[in-house]
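I've put the structures underneath this note.
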Structure I
Amino acid sequence: MLDTIKRAIIPVTAFALSILAIGLAFIDARWLLVLIATLPVVALGIYDRNQKTWTITRNYPVAGRVRWVFYKLRPYLRAYIVEDDLSGTPYSFDARNLVHARARGETDTHPFGTERDTSAHTYHWLMHSITPENDPDPAPRVHVGNDQTSKPYSASILNVSAMSFGSLSANAIQALNLGAAKGGYYHDTGEGGVSDHHAKHGGDLVWEIGSGYFGARTKDGNFDPEMFRDTAIRDQIKMTEIKLSQGAKPGHGGMLPGSKVTAEIARVRGVEQGKDCLSPRGHRAFSTPIEMLEFAAKMRDLSGGKPVGLKLCIGQPYEVFAMMKAILETGMKPEFIVVDGGEGGTGAAPLELSDWVGMPLTEGLILMRNALVGCGLKDDIKLVAGGKVYSGMGLAQNIALGADWCNAARAFMLSVGCLQSQRCHMDTCPTGVATQNAARQRGLIPEVQGPRSARFHQKTVEALVDMVAAAGLKHPSELEPHHMMHRTGPEAALPMDLIHAFLPKGILIDAPEDTLYADWWAAAQSSSFKPATDLVRRRAKSTEATAVI
């Protein structure tokens with residue numbers, strides 16, 4: 001009750017003054033002026049509290065309008081005081097405004113030319129064609145499956161990345177899944193299990209299994225095959241995914257503060273209510289590359305033949321090559337691999353891990369692409385990119401570098417009302433997106449925000465299709481590294497295939513010594529994620545100690 005009064009302090013105060021003015025007006029008619037001034041505030045507060053369109057004013061009647069005023073004035077205030085449109089972090093004002101505009105159905109066109117510094121050393125662009133494609137694929141999709149898949153899946157080019165129930169609110173999960181159902185893309189559950197909120201609107205799901213095995217765990221925290229099977233065979237779940245690590249906190253495990261572990265979340269995850277829910281740093285079910293593939297094959301069988309993927313933020317290159325050697329040796333192939341960039345987001349992580357641990361997406365994506373192509377596996381194993389994707393350009397660049405599709409988390413959070421207030425870990429999210437506080441969740445109406453999420457997806461894919469057509473192509477899969485040009489100096493620019501070494505098909509099998517990865521490849525072992533020690537020492541002493549991507 002006290003929290004409600006605090007959040008509605010302005011209309012509550014106005015109401016009290018109105019009552020006082022009514023009483024005092026019988027003594028002095030001038031008090032009617034106070035009544036005239038306060039009644040509109042009371043009426044506005046009542047309206048804000050009960051409207052269903054805007055999350056902030058629903059949770060903060062009248063006071064939330066102050067934010068709206070500053071939001072409208074922000075372009076002017078920021079230009080003189082704070083920042084420009086492109087310099088904000090983690091997402092700039094320009095990026096957030098693009099997502100919000102597309103989600104709300106507002107125009108996303110921009111007048112008077114680009115505001116980006118096209119002379120900057122970091123500037124990059126898409127190489128268009130003088131003969132653009134007149135009939136590009138308007139809704140590009142990707143077939144997911146190989147010779148080991150009995151229930152393949154057709155994935156959208158853009159999907160909702162892993163965000164758990166617990167990290168996000170029930171209303172946010174419902175909104176995201178409603179958007180997925182309306183937009184024809186999938187919704188990754190995150191490692192927090194499959195809740196009733198994921199199931200309510202029937203949107204396609206990818207069930208992520210992390211090291212905590214939430215939703216499929218025994219009382220002592222081990223993987224429970226029967227629990228997994230009972231959930232994985234649901235029609236709504238189209239694929240499953242093994243989370244090895246995530247970009248924002250690789251090697252750490254998921255973190256959910258005890259304040260967010262409600263009775264419902266505890267039931268869904270199979271943990272104790274009110275206590276911090278921490279995933280182990282690594283998996284108990286396997287410890288070697290071959291065991292990992294056997295675990296993935298077991299998940300495929302238990303799910304009835306649905307695709308199984310691996311998700312990781314890349315660390316040591318020899319670990320990637322160890323996975324490749326295990327796949328070649330056993331013939332067991334995951335249907336997809338998700339590369340999560342070190343710039344990825346999370347609701348809670350130690351700052352040092354977010355800032356300094358984990359390979360950025362571009363480098364990680366190229367390394368994994370080279371590993372798959374160099375081993376002749378790219379046709380059977382799809383590659384997925386995740387890490388700060390929010391625009392058609394982000395999609396185009398990742399696909400040109402080898403991704404088959406992209407996943408986005410924070411962009412979809414923005415589409416359902418997130419304002420980047422960065423209070424995800426405190427359970428005080430003002431928009432109801434990343435909180436378990438029922439009063440704050442009230443501001444987020446799934447039936448309103450879900451269609452906005454779908455609209456953001458639609459408009460972003462349309463932007464990608466426009467770029468693909470400009471390049472003279474029909475489908476995003478035709479994008480290649482040479483379509484992306486990067487400036488490398490004040491007067492020089494090169495396409496991506498000349499900046500980075502992109503391996504030809506099968507070279508890691510036929511002639512690994514001819515590649516930049518020769519030492520890493522030799523260090524990799526299919527039987528262990530540990531390297532051959534002498535080779536690593538030799539690598540460390542060489543002039544090429546830094547990983548060449």
Structure II
Amino acid sequence: MTERTLVLGLDYGTDSARALLVDAESGEALASAVAPYRRWAEKRYCDPSKDQYRQHPQDYLDALEEAVSKVLADAGEGSGQRVAGLSFDTTGSTPCMVGEDGVPLALKPEFADDPDAMFVLWKDHTSVEEAEHINKTARTWNTDYLKHVGGIYSSEWGWAKAAHVLRHNDAVHKAARSFVEHCDWMPALLTGRQGLVDMPRGRCAAGHKNLWAEEWGGLPEEGFLTAIEPRLAGFRETFARETLTNDQAVGKLTAEWAGRLGLTEDVVVGAGAFDCHMGAVGGEIRPGSLSRVIGTSTCDIMIVPEDKLRDRTVAGICGQVDGSVMPGFIGLEAGQSAFGDLYAWYADLLAWPLRERARRDPSHAQEAEALRDEMIGMLSEAAARIEPGESSIFAIDWMNGRRTPDASQTVKGAIANLSMGSDAPRIFRALVEATCFGSRAIVERIREEGVAIEEVIALGGVAQKSPLVMQIMADILDMPIRVARSEQTCALGAAMFAAVASGLHGDVNRAQSAMGAGFETEYTPDPAHRDHYEKVYNEHYKPLGALIENQLT
């Protein structure tokens with residue numbers, strides 16, 4: 001009999017899907033593969049001028065088959081027969097309208113090119129008005145439905161996005177029976193539980209983004225949801241009252257999907273969750289650690305023993321949900337709406353003349369893109385040679401709004417104290433410092449609410465590729481930062497949960513011990529920089545942020 005000790009972690013990011021094949025007993029990563037979203041790469045269905053970012057579900061299916069096929073081929077013949085379980089993590093909140101059958105509307109011919117019938121990506125901010133309406137409605141309601149999500153509902157979350165789509169698209173409203181988060185749809189699809197009557201919902205997405213809580217018996221009452229948007233009538237009854245934690249199984253692969261993926265029908269599919277939550281587990285989170293997935297944005301996760309918070313709620317964050325990260329702990333989520341995206345924006349700004357020349361004369365296109373791709377590295381090298389305090393430039397990092405603390409998608413970013421001597425590296429360094437000051441604001445809020453933070457565990461591309469950013473962050477936070485060794489920490493976390501759901505490990509702690517990849521480096525704060533950053537943060541960053549929010553927004 002073939003020994004089934006392998007698990008698949010499937011990580012769906014903003015631009016691509018990743019598959020990681022791990023031996024659950026030894027922790028050895030046997031193979032990994034990345035598959036891009038083809039339609040997304042062509043910038044289809046998106047309109048940045050409107051903050052509209054939509055992804056076609058077919059991209060997710062194509063990427064799944066491509067990534068799994070690659071990883072099994074790399075692992076060698078017979079590897080598919082040894083897989084015992086798989087689990088998904090995805091971006092979020094990334095919901096999509098579905099019919100009674102649970103099928104995303106964009107997979108139906110009549111909606112194949114309708115952006116409102118597709119998954120509304122986490123960074124889509126088209127529902128700012130709907131989010132504000134939710135906040136105003138909640139302030140008048142007898143039950144405080146926002147208490148577990150920091151007291152403010154964000155335009156990045158499910159109900160605001162659903163209300164926006166339904167309000168502005170009559171055809172989608174007529175066809176839609178509910179919405180489903182990306183992390184819930186994938187396991188439901190692969191196990192044949194896609195229909196709304198049977199579709200499992202994960203604790204992570206339901207609690208952090210969609211107002212589920214045991215305290216009020218599941219979702220908010222029907223009257224509250226229809227007060228948000230009358231077209232949400234009946235949606236509540238399509239959500240199961242009970243939710244699954246990440247270590248639980250949804251079911252086994254259908255014959256169709258086992259065949260399409262080159263696996264067996266005995267493969268157990270675990271409950272899905274958001275990438276940062278599973279990434280925190282893959283990065284070996286423990287109480288007292290702030291896990292930060294640092295990429296285009298950041299997502300910050302903590303786990304707190306249940307008796308440490310009791311009935312207290314942490315204001316201004318993205319939710320606290322019992323069991324959303326690990327069973328037995330309350331999961332806290334925070335984050336920044338733009339991090340690496342901010343650096344990319346600046347590089348694109350500088351590259352505009354190059355791309356404009358390439359547009360006029362396509363023979364320059366390859367050169368233009370090559371130079372653009374080198375810009376962040378060049379800027380980082382030059383910025384590293386600038387001592388803290390040498391430049392007086394400072395910035396606010398809200399170019400994509402603010403996620404935490406106190407979510408607001410209406411605030412804007414700023415760059416201040418410019419002079420004729422301000423050059424590109426100095427401005428870039430100010431933007432790096434701004435993202436790290438934004439990180440400090442999150443740490444301060446969590447500590448003010450009585451939760452201890454002793455260290456930072458950093459995950460993701462920025463953490464592994466930018467010593468400049470990580471050292472500045474350590475200096476500004478005045479805390480050590482350990483960088484996880486695995487290049488696919490979110491996928492590794494998903495693999496750990498797959499190992500538990502399939503019975504290869506008895507609980508998450510055992511999976512972490514057996515499969516954890518450890519840490520590759522540690523950044524320690526430089527005491528010589530403490531006073532400078534303390535002054536800039538308190539005398540410049542915070543006052544300018546207050547001015548933007550109170551006077552200019």
Structure III
Amino acid sequence: METKSTKKRIAIVGGGPSGLFVYKRLVESGSNDFEITVLERKAQLGSGMPYSSEGSNTEHITNVSDNEVPQIVSTMSEWIYTAPAQLLQKFNIKPDQFNEYKVVPRLLFGSYLAAQFEILLEAGKKAGITTTVHFESTVSDINYDFKNETVRVETLNSNHQEFDYVIICTGHNWPIRYEGKVQGYYDAPYPPQKLAKHFDHPIAIKGSSLTAIDAIRTLARNNGSFSKDSEENLNFKLNPESSNFKMIMHSRSGMLPAVRFHLEDSHLSNDSLLTKEEIDLHRNNNDGFLSLDFIFEKDFKEIFREKDPEFYQRIKDFSIEDFVADMMELRERLDPFQLLKAEYVQAEKSIKRQESIYWKEMLAVLSFAMNHPAKYFSAEDMQRLQKVLMPLISIVIAFVPQKSCEELLALHQAGVLDLVSVGDDSTVEPQNGGGVLYNFTDNDKNEQSVFYKTFVDCVGQPHLSYHDFPFKSLLTQKAISPARLKFKSKESGLNAYIKNSEAIQKDENGDYFLNVSGIAINDNFQIMDQYGAFNKNVYIMAVPYIGGLNPDYSGLDFCEAASLRIVKDILKDW
């Protein structure tokens with residue numbers, strides 16, 4: 001008697017951009033020997049947190065343009081002709097004037113992603129793939145059945161479902177620590193509607209990242225207005241009821257992020273990058289470690305030899321430390337707003353002439369290229385990466401859109417926006433009666449303790465710890481483990497252990513390990529248990545929980561690359 005094979009059951013937990021790319025890979029795989037269930041916390045697929053009302057108001061814009069978005073189904077410039085008229089009217093978009101090289105409102109982009117998901121659902125149906133979508137369905141726990149090698153997913157409404165594979169795509173998460181308990185304290189500027197009100201006093205903003213710019217754009221609009229003069233310069237004027245309103249960014253580096261420019265390769269790829277085989281060969285000759293200096297040499301410096309010989313001659317003998325010092329020198333010397341103005345002019349030329357600022361583009365490529373193999377860095381190299389290179393990378397590849405830049409300059413010119421350098425040892429003390437004390441040492445080495453009635457934490461998505469992992473059964477079962485990296489030198493490990501025993505672990509062999517944020521994963525984004533074995537049924541691309549071994553993630557480019565590895569691995573034996 002012929003028996004019918006049972007289709008594999010695949011759950012995608014989270015239907016934002018990560019879930020969208022996973023679903024796309026499955027639909028386009030050429031196989032339909034599976035059923036897909038999408039569990040989405042909100043009422044819409046595709047947009048996730050950044051491109052929905054949870055992360056955006058109408059004033060918020062993307063820092064990527066249509067030509068920089070990885071291929072989904074249709075491009076945004078194609079979709080815009082089919083978009084609802086009411087939506088286009090809301091954002092004053094005329095399809096025949098749409099420019100694929102310009103940034104767009106984030107909420108509009110969210111609608112585009114939602115539409116792409118709908119097209120893929122139709123394509124899945126035509127391909128014979130059964131897809132079930134559960135909206136407003138929050139996953140409360142995930143449990144692994146070791147005996148049957150299946151995964152049980154629980155939702156808040158007490159539904160339990162069993163799957164053969166689960167891909168965790170839960171996206172951004174800002175834990176609430178003081179918000180709601182301390183008046184005037186905001187753990188994050190999201191959802192932005194909570195900042196859309198009048199404030200007649202100075203506001204402390206922690207950080208100067210894109211997250212800070214989101215908060216600034218919302219706060220500014222609710223306490224004043226922008227207008228252009230006869231020479232098309234942008235100006236800002238406070239509302240009478242907000243006459244004492246001011247925003248002060250507190251930046252550890254004392255710097256603003258760099259301005260968006262024209263990218264020669266809009267998808268963070270390069271034919272000259274190291275291959276997997278070259279990385280494997282290097283690791284085989286280096287005790288299993290990937291050297292940060294090797295990847296900096298091959299995936300950054302060498303690429304300039306042909307592309308920009310003049311720049312190559314300038315940096316060819318530089319170490320990472322030399323390079324960062326050289327690139328930071330100008331940033332440290334100039335007033336941050338003066339530098340922002342100069343970079344704005346440079347970026348305008350770059351976009352107008354469609355010429356890249358090549359070293360900045362290659363720094364973005366380097367960051368993306370080393371993200372995935374970073375789990376093979378030694379602890380020493382990870383410390384160097386975090387301390388030396390990432391501060392430069394995080395500033396340069398923020399790609400602040402021109403419109404945001406114009407607003408920052410107008411606000412500063414109006415005396416409404418300032419930036420203070422606070423150093424690494426600054427602290428924020430929530431006060432019982434509301435507000436915070438911001439403690440820091442200023443540029444003149446004077447210790448400051450400033451009271452602010454309102455405080456907004458804008459450091460961006462935090463890298464969350466192993467203990468923050470939301471699906472507690474996997475912790476209890478020891479199916480996940482804390483991320484850590486081994487010290488190449490026992491002597492270095494011992495010295496680090498003496499300085500900070502909480503951040504360093506020593507095993508029974510006398511080896512030392514650096515604890516990094518999040519959980520351990522392998523190359524295919526599968527979770528790793530506490531005995532070092534990977535789980536063949538559970539995958540994770542929720543970036544807040546894998547940041548220790550994936551120190552940088554580049555939005556949609558990360559979604560595209562990670563989803564390819566995951567789906568390839570799921571389907572490899574079918």
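No lab work stands behind these numbers, since they all come straight from the coordinates. Just so you know, these numbers come straight off a predicted model, no measurement behind them. Cβ atoms are built from the backbone, for glycine too; each structure is taken alone.
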#### Entry: Source structure (of I, II, III) for distance in nm of label points 7 Å out along Cα→Cβ at positions 121 and 281, computed value 3.6
I
### Query
From I, II, III, which structure was Cα extents along the principal axes in Å = 84, 64, 58 calculated on?
III
